[in-house]
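A.B. asks: Below: a set of structures, written as structure tokens.
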Structure I
Amino acid sequence: MSVLRFMIVVAFVVVVVGLGACRKDIPMPAVKITAEEAQLARGKYLADHVMGCGGCHAQRDWTKLSGPVVDGTAYSGSLVFGKDDGFPESFHFNAPNLTPHNLKDWSDGEIARAVALGQSKDGRGLFPMMPYYQYREALAVDDLGAIVAYLRSLPAVPSDKVEPKFPIPGFVMDGFPKERALREKAPMPGDADYPKYVTTIAACVECHTKADERGRMIGTPFAGGREFVIHTPGAGKVRSTNLTPDPETGIGAWTKEQFVGRFRSQTVEAVRAQSIESGGFNTVMPWSLYAGMTEEDLGAIYDHLKSLPAEKNLVEKYAKP
């Protein structure tokens, strides 16, 4: 389960669990869509880079480092996920198409509610692989509106619809949608809560925290150790690294310049130039998406991580098959 909880990190998944059908409708966020250039640019930046929606709801090339998005598939939906991705055999679903081809009948409020609160158009709960339970803790209504506006602006790309299949409810214990009042305005750079805001909507904690077989976090937040399936032929498993400021096992010895530079160097061109041989190391970390974040926002994430308690946790990053 853990691999897809990461891959669908930064994006929403319109797939359902039966228990969600019994819950009451959650009020839709009152987003304002202007489709002005500034709003569209903000939505594109958040969806493409900070939250990574365009990478999760797409097909990825696992013969290259970090599985860059296959040209022409961004936002058109992923391949089917199931047993080979670490799920029980009865699981069968995908990250759906987020272009107007699929969302044309959704209202702005319905899309916003799915992204931030985890409830689909028909009122059923979304399967919490997409970390809406992180988004609802921080994502502001103005940023949410920008994301909706951007999704509306995408070209309609046809794709086959996948009917999700899940086992009996209860596999997921704590991710069901909840009513929550969202903050109206996102903080600005320089505000005291800005570093935490960016780190939360980027859902870093989701992948960099050890989890059990049900995907529930059981480790120290941000201390790493979560295990993911690698799709490169012959590959083993990769584990997330420790992001706490421990100087020996975390990022305590890193400077901000080193941290930012690590991200900014992993462009689409850079990862596509790194082919992965059978059995070689690869990672599910979508480096080429995060490479598009601004130095200011990457620096803000660094500042928040450095403010956390240091946790000594040496992680073996890669286990060969």
Structure II
Amino acid sequence: MKRRELLLGVIAMMASARSLRAQQKAMPVIGFLGTSSENAGFLNPFRQGLSEIGYVEGDNVAVEYRVAYFHYDQFPALVADLVRRKVDVIVTVNGTTPALAAKNATSTIPIVFTSVSDPVGMGLVASLARPGGNVTGFSNIAASLGPKQLELISELVPQVNAIAVLVNPNNPNAELLIRDTQSAAHENGLKLVVLNASNAEEIDAAFASLVQLQVGALVVDPDGFFNSRREQLLTLASRHAVPTVYPRRQYVAAGGLISYGAVEAAIPRQAGVYTGRILKGAKPADLPVQEPTRFELVVNLNTAKALGLTVPPAILARADEVIE
């Protein structure tokens, strides 16, 4: 009898294990492709968006995380691993490079991108309203804001004849930013100097060259790597006393002079909603790419005073936030 009971117990355990494996296999899996540890701030609102559609991580959906830490050349291998694991949808965070890597890796797994400047121009989607294919997401049109940022910094320091733009050459959007900003500089009779930096040492070198190049102001590329080096950029801008316009409010809140960019706070939650809808059966081709509807201008008067600048009333009147 004991032997029979033991045998029945083993059979029951094996059946339970098979049932558990079947449940685990049935649980959909999201592949998360990020650029840095700063993407952690993306996750809570993203999970909130998922929960609005009925998905809770660890309960009825799993997430596979892959982070390149700004080593852009690692994205193809990271996304290839997600494809091999047959995830149900891939979410790319903070930029064009991971989104392109995902699109190049699969034409069947749905992809939701975030913070891509020019998804149509980069070939990610056929159009914003009708993306087509397996890709959709959220654009921040950040690289297209270079002319507006140039206009603001030249209005703040009208005596300057040469302005530099700091770009990461590894970012596919750098060319777009340079082209549009160069055109705006030409129209305003300004000389535009392009400075390239893709690591901390090159950022130091770029700032060191400002005096030699006789540059009087700086525009910082919205590249995510620069955002991760925010403290370094702010320290160098202060040390070299160069008026600088940034792409995000965080720079100005931490001591930067002025910023202009899209308000992206809602994107993580919306990306979670899109991802949940796709898991429920929606097709990326039927989900239009969304663009930002709000932009903010932020000015730090303390930094302006330290640089010996008087902020024109016209800028103050347009500012969404003035830090004193």
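A.B. asks: If distance in nm of label points 7 Å out along Cα→Cβ at positions 107 and 131 is calculated from each of I, II, which structure is the one that comes out at 3.0? Can you show the working numbers first?
C.D. replies: Details: I: 3.0; II: 1.8.
Computing distance in nm of label points 7 Å out along Cα→Cβ at positions 107 and 131 on every structure in I, II gives 3.0 only for I.
A.B. asks: One of I, II was used to compute mean count of other Cβ atoms within 10 Å over residues 27-34, and the result was 21.5. Which label is that?
C.D. replies: On the way: I: 16.6; II: 21.5.
Label of the source structure: II.
A.B. asks: Hey, another quick one. Tell me which structure, out of I, II, gives -7000 once helix-only ellipticity at 222 nm (-39500 (n - 2.57) for each DSSP H run of 4 or more, over all residues; to 500) is calculated. Please list the in-between numbers first.
C.D. replies: Values: I: -7000; II: -12500.
The correct label is I.
A.B. asks: In terms of distance in nm of label points 7 Å out along Cα→Cβ at positions 99 and 115, which of structures I, II is highest? Mind showing how you got there, number by number?
C.D. replies: On the way: I: 1.9; II: 1.2.
If we compare distance in nm of label points 7 Å out along Cα→Cβ at positions 99 and 115 over I, II, the biggest value is for I.
A.B. asks: Here's something else I'd like to know. Taking semi-axes √(5λ) of the Cα gyration tensor in Å from the coordinates of each of I, II, which one would give 27, 24, 20? Write out the running numbers ahead of the final one.
C.D. replies: Values: I: 27, 24, 20; II: 46, 19, 18.
This value belongs to structure I.
A.B. asks: Moving on. Please compute relative contact order in percent (Cα under 8 Å, 6 or more apart) for structures I, II and give me the label with the greatest value. Present the calculation step by step, with values, prior to reporting the outcome.
C.D. replies: Working: I: 23; II: 19.
When relative contact order in percent (Cα under 8 Å, 6 or more apart) is computed for each of I, II, structure I gives the biggest number.
A.B. asks: Out of I, II, which structure matches 13.8 when Kirkwood radius over Cα pairs in Å, for residues 219-282 alone is calculated?
C.D. replies: On the way: I: 13.8; II: 13.5.
Matching structure: I.
No value in this document is a laboratory result; all are computed from the given coordinates. Everything quoted here is computed from the prediction, not taken from an experiment. Cβ atoms are built from the backbone, for glycine too; each structure is taken alone.
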